[in-house]
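Alright, structures below, take your time with them.
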Structure 1
Amino acid sequence: MSTTLAELRSQVRGRVLLTGDDGFDQARRPWNLSVQQPVSAVVEALDADDVSAVVRYAAAAGLSVAPQPGGRGASGDVEGVILLRTGKLDELHVDASARTARVGAGVLGGQVQEVAGPLGLTGVPGSSPLVSVVGYTLGGGLSWFGRKFGWAADSVTAFDVVTADGARARVTADSDAELFWALCGGGGDYALVTAIEYNLHPAPALYGGRVVWHGSQAARVLDAFRRITAEAPDELTAWFNLMQIPNGPSLVTVDSTYLGDAAEGKELLRLLDGIEGANTDTRGEVPVADLGSITGEPTEPGPSATRAELLTDLDDKVAAALLAEPIDPLFGVHIRHLGGAFARPTRNPQGPLTEPYTLSMFGVPFAPDRAAAIAARQEALVESLGSYVSGRKPYTYLSPGDSASAAFAPEALARLQEVKRSRDPRGVFRSNFPVLG
């Protein structure tokens, strides 16, 4: 097989690495170092022509291609496939008058914000500026600003794709309604996206930041968070975090953004000001380009074990279960407020998120016994929440071991599977969480 795969080098201009080559192990590494990627080859595409060539080669050879700009959502289900790195597809164009952006598959959310922000505009970005816009959007995209503008995928107007036969095409709601629908939050199982175009939104002012207290204040902070989110306008987003620093203190934080005047944002969050002992408070006017500084997520790959769920409520029983015991060996328990536009009609195959909160639990599995302990604590917390866990998960929140079926209603999943069968009958494309599993 490696001899056959070596022919790839004559098909593309980008770098091709095979098993045994210097740099192969580094090139196939995902963001989450706990995930292994047993691929047969890594191709670093230089442009969309390289992507087409790889897809044609794979189709002729009976192989599969797994596209990844950086491997943020890697599941490990890539044995024997060609891993296609799209990080060099870095086209980025913002049209301020039309309020649109066009970005290649390698462009990161933070790069768009750096260009759009000074123009008084914003995309619909997630918490980390280092996530690719295309990968994030194909999974739907749960944004800081989703309560106001909906899923990131709701803002897309066009996809540039390579189809399963290696042809290039432009896909819009008018040109190919079914494929466009599938790509707007149904994952990347149906065509390989090389660029997207989407609408930007006005952001003339942004207020936000993080407030940090010692963990002993968790009950008071959670109570304030519940009261704030119960009355929050769509422009306000708040996230609650329990954190356990390894060999250090427990902490509790609230992260927030408000699309509007700073004085209005501060008033909406005034309940936080009544909780004594805050040792950090970064709230203030925030340039759109600096949105990623609020949570300060890791900037380098590392091992992690994450489990996410959707919560149907955050009432007294849920609050009691969340705070009943220390979260150790978890590093963090994270709750995001949804609602607003998330709960309204959407073209996203995942449908409206009627659950008002997400729950994410993550730890650092630096040893096998630690990984088992993290998984056990995650399971125990979910069990303690009982029927408050809805049973479905956003596609972009799926973790290794999860199935795409957790993200879609049966009817939507069946429709996505039909798109997969009709557009990629030989299984040339391998997404992180295939709809045909």
Structure 2
Amino acid sequence: MRFQSSARTAFSDFILPGLVRGAGPGGLAWAILLGLLLAPSSVRANEWTRFRGPNGTGISHLEGVPRTWTENDYEWTIALPGVGHSSPVVWDDRLFVTCGGEKGSRTLLCLNAASGETVWTDTVDLGANHLHRKNSYASGTPATDGERVYVAYADEEHYLVLGYSLDGEKLWTRDLGSFSSQHGQGVSPIVHGDLLIVPNDQMGPSSIIALNRKTGETVWESKRNFRRTSYATPFILEVDGGQPQLVCLSGATGLTGLDPETGTEIWRSGELPMRTVGSPVFGEGVVIASCGSGGRGKHMVAVEPTGNGDVSESHVRFVRKQNLPYVPTPVMWEGHLYLWNDDGVVCCVDPKTGENVWRERVGGNFSGSPVLIDGALYCISEDGEVVVIDASPTYRLHGRSPLGDASYATPAVANGRVYLRGFSRLCCLKAAN
């Protein structure tokens, strides 16, 4: 393995992203959720610390972001030293993003979040394992807690998790062993308290692993049934101020709620019939997740996360089997579920019933997930167009704006900016205010 580093940075205090709270249907759950998302002590506007931002919700309240623009409107655009589909993460003036080389090298890049200038890089050489045509050697998004930044890479022989200081010093490395997958690795770690939680649902022996974020040592490991590799990133859920849950997803286990301090299973929804790629979301009292194959979502389940043990017969609110995303992760917003499907069909859904409020075709194909910015959904098409629509029970398309590069990535929002990643370039769009 080869490591290359040079760096400088500033330190910021570590504040955990807010937990998603709320239980049954109705306005109370969403009032609590919105309060948490807006609370300055839990989510700051200059942070985007993991895949899809605060606790994986994909929601930002940044105002002043244009709904349409041209390539000349970007504050800056840089070429990346490799190809990847991961999203950036941001803490204060530091942006972190990963890139992959043709022969299997993986590079973590630290940029100045305001200017796009390179601060430091670190490269690890791994094997050039088989990849799905829509995967890359840099598809998993890093995570940061303001003290360190963490990445996970894998080839067939090694599943590496690395912790760096924000100055670029490699603090620790863990090799979790071999990684068996038909399509390569692409899941993202998350931080919870003093834990770095690493999903490891693969085609061989699988688990969810919690590492000490300061040392990389294993705190707990929860063994899992296995079938196909899962690409879903977990999140932390707290229902009515009760016991926090780590919500995880794979086809072989379905949705599960684990005790994030010990890894002990609280509940499970039962096996899902196909592969899981998009991540689970929560709202209106249910956790929602989908699975699919062949580029289409084919089965979605909505589970009330209030039970114990096997809840497949007692806590499933609905099952939906049409107009579903496979790769893109949905967004929950103001009592509605927004499904941005791979084939360019978008649905506004009532999460109490699973029925459509509206269904519209925006056109294009999508492998990145939408994020919500000030009431509108932003999603990058595979051809590199950023499509913006209202997140509303009334459909409205604002337009399409060029990225200038093909993309399978999800936007990131921090520091009054939106960061849009293509295969090999990164663009920064600054809000008007």
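Bear in mind these aren't lab numbers, they're just calculated from the coordinates by the rules spelled out. Because the structure is predicted, anything quoted here is derived from the model rather than measured. Cβ atoms are built from the backbone, for glycine too; each structure is taken alone.
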With helix-only ellipticity at 222 nm (-39500 (n - 2.57) for each DSSP H run of 4 or more, over all residues; to 500) derived as -1000, matching label from 1, 2: 2
Distance in nm of label points 7 Å out along Cα→Cβ at positions 52 and 380 was computed and gave 5.7; which structure, 1, 2, did it come from? 1
Rg and Dmax of the Cα atoms in Å, for residues 196-339 alone was computed and gave 14.5, 45; which structure, 1, 2, did it come from? 2
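One of 1, 2 was used to calculate volume of the Cα convex hull per residue in Å³, giving 134; which? All intermediate terms of the calculation are to be shown ahead of the outcome.
Working: 1: 134; 2: 117.
Corresponding structure: 1.
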